[in-house]
Structure I
Amino acid sequence: MYGKMKNHLRAQIDAIKADGLYKNERVIATPQGAVIRVAPAGAKDGREVVNFCANNYLGLGNHPAIREAAGKGLEEWGYGLSSVRFICGTQEPHKLLERKMSEFLGMDDTILFSSCFDANGGVFEPLLGEDSAVITDSLNHASIIDGIRLCKAQRWIYKHGDMRDVEETDPDTGKAAKGLERCLREAEACTFRMIATDGVFSMDGDIVKLAGICDLAEKYDALVLVDDSHATGFMGRTGRGTWEHCGVAGRVDIITTTFGKALGGASGGCVSGRKEIVEYLRQKARPYLFSNTVPPAIVAGTLKAIEMLSASTELRDRLEASTKRFREGMAKAGFDIRPGVHPICPVMLYDEKLAHAFAERLLDEGIYVIGFSFPVVPKGKARIRVQISAAHTPEQVDKAVAAFAKVGKDLGVIR
């Protein structure tokens, strides 16, 4: 009975390959870090390259202090709980991590999830019923999109970053597009309204216009939810995230974020927010009620990361400097990069096959990056998404710029 499905899938896979959209998985033969080895299939060792595509923003993915803390957590609290939180899956470190995350993010309370994908999957459905509205940025992460699909609220999608009270044709899609204020006005009859947005949009490195969103939320009595996965730990003066970067302390109702990027890079996530919201989610959020608790080693490692970032801004300061160095170098070389200050720096190539070929050529130059193409980004918007880390040295940043310039000239991208 699998034959018909098999033939269908094979045809689809072949079409993906023919379009230059097939995503191969490279095998890393070392722990994560600024320098890694990439192994050929079946080999134990590989070539040494500089990694410029990890979410390891602060270089904590293999930091000795994080590894030591995780090891102690494993020894003291065990490997796993074999339980959800409300049965027998809550240990003292879980409650400590929730308190520390609340303090770090400036929120009332925090609830832990196995991932931020689960956090976004669990936050909308309990809070928003058929009489409610959720208004979401058109470029929000897939986890927000999927979480919204699980709730029964009425949905409005606003044009990316557009705060206006307008409806017009989007030149990129040819479809009607609305600004955020227009959506809020149309949703005024709903009992509750929630604006949901990424804090940083992961494909572009765009930072949310959070002050404008909070202004409109207050005008139209709406809640504000921000997924700060690509900001927690390093955006803002002390790394608290986009709310600090945008100067809107106390004006955001819900923050969802991950422990799997800047805060050690393993897994786990949370919803942090108003006291009653978090308390209610403990009773109603399905991924929380029906998924195993976050493992003790992850909890211990994340606690150590928060301790380190609360004590010093050295890592986020180093990341900021390296980001500026790379962006300025790439602009000077003549590349089309999206402007900004975030360590996500998309190098726009537009052509899918070119993006993947460019990434392969960079690997030959000792630079590990990945070409991004549809469906991860829109068709015709292919790119290489470079991500800077505090673990990168200035010399490694310069090496990456030089490699991009060499390959770019060889492939006719720059002169």
Structure II
Amino acid sequence: MAWYPLQGYRVIDFGSAWAGPQMTHIVADMGAEVIKVESRSRIDYGRLGGAASAKDLLLKTPEALVAAAPERLELNPVFHLLNRGKLGITVDFTKPRGAELIKELVKRSDVVADNFTPGVLDRYGLGYKSLAEIKPEIIVVSLCFAGHTGPLKGTRGYAPIITALAGLDSVAGYPDESVPCGPRFAYGDHVAAMHGALAILIALIHRNRTGEGQYIDISEWEATTSLLGEPLMEYIMNSRIPGPMGNRDSIMAPHGYYPCRREGQWVSIAVKTDEEWRDFCQAIGSPTLAGDERFADRYSRLLNQDTLDKLVSQWTVNYTPSEVTEILQKAGVAAAPFVISREQYHDPHFRERGIFVEVNHPKSGHEVFYGIPWKLSDTPGEVRSSGPLLGQDNEYVFKELLGLSQVDLEHLAEEKVIY
């Protein structure tokens, strides 16, 4: 039987949408028992995806959506991906008996995780102070848009709002664009999830050494801003405000994407030093270009990037991305194909590295997820299952862990507590 590095730890997961679920699936991959908490009156809207119509989303309550389309709620592969390896229960913690059940589960758990706006769990007696009274060694990690303190603590936001406030969008895009354009994916959610998983591990190490639990407050926009060290330093130290640079770089030239033989195919090239520039010129069969005064040193190349990019493109357009990569890599120059998901999926390198894993879901069948990006030699972890069905583990959690009888379970279901 496999042994996992976080085996034996239990996490109660109130997370929904993206950041919270991704944070906890990371620890689930490493062996923790993660119990996802939902109810028919508070489903994770990540279950909906494209399954519900706009009319459904606007007019129906969560309870009505569950009643109207229970099968559709089990078919969203993104939900399955973000909640992989987890158990699933349905309990309405807004009711006193539901909150009591959560507290009983906390006594048997190590971590409680959520990505609610500030104050939600406190309203039902499930905030950190209340939980620490019944289990002082509990670790609570709360991840939200702007953190749980400060003037912005109640702000609502989604992925585009996170990168806007974090400052990422101010340096994304091209300099001649009048409208800002940030990344069109949940970059801030991804970053915060990684920070949250790391913080959980740090808190567990601390608790194992001292016996002390603690509260972890994570702001998604702060986590994203932490990756923008250079723009912040540029302003603080030099009073300059960096703007978008497109594919250009402040110290490397040539730098960016260059067209290849077939339309729509590109190759990424980056040259940092004068030595790399000479190697580049030798590799493309134009050694005299290295001595051209317009490109002879890094400063000159940065001043003449438009002309330089045209010359590089005139060479790359004769080759495929793989051919350019092979030629330049042999010369010690950084280059790689611009790949799309189809090419990644079939590429033998990605296949050997296990970038994709295959799992089965009881309702949607065969699914392909991204794998675990870190390769631990002795305790590698594993994507053990797809996301849970709504309430699929109620009997295990409430009967085996909490000791309720079948009669208790049925009575609480009638009262819409376990529901």
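Laboratory data are not the source of any read-out in this text; all were calculated from the coordinates shown. Note that this is a predicted model, so its numbers are computed, not measured. Cβ atoms are built from the backbone, for glycine too; each structure is taken alone.
What to note about this one:
- Distance in nm of label points 7 Å out along Cα→Cβ at positions 355 and 403 - structure with the largest value, from I, II: II
- Among I, II, structure where Kirkwood radius over Cα pairs in Å as derived comes to 22.6: I
- Calculated for structures I, II, mean count of other Cβ atoms within 10 Å over residues 83-90 is largest in II.
- helix-only ellipticity at 222 nm (-39500 (n - 2.57) for each DSSP H run of 4 or more, over all residues; to 500) derived as -10500 - corresponding label from I, II: II
- Entry that produces 20.4 once mean count of other Cβ atoms within 10 Å over residues 123-130 is calculated, selected from I, II: I
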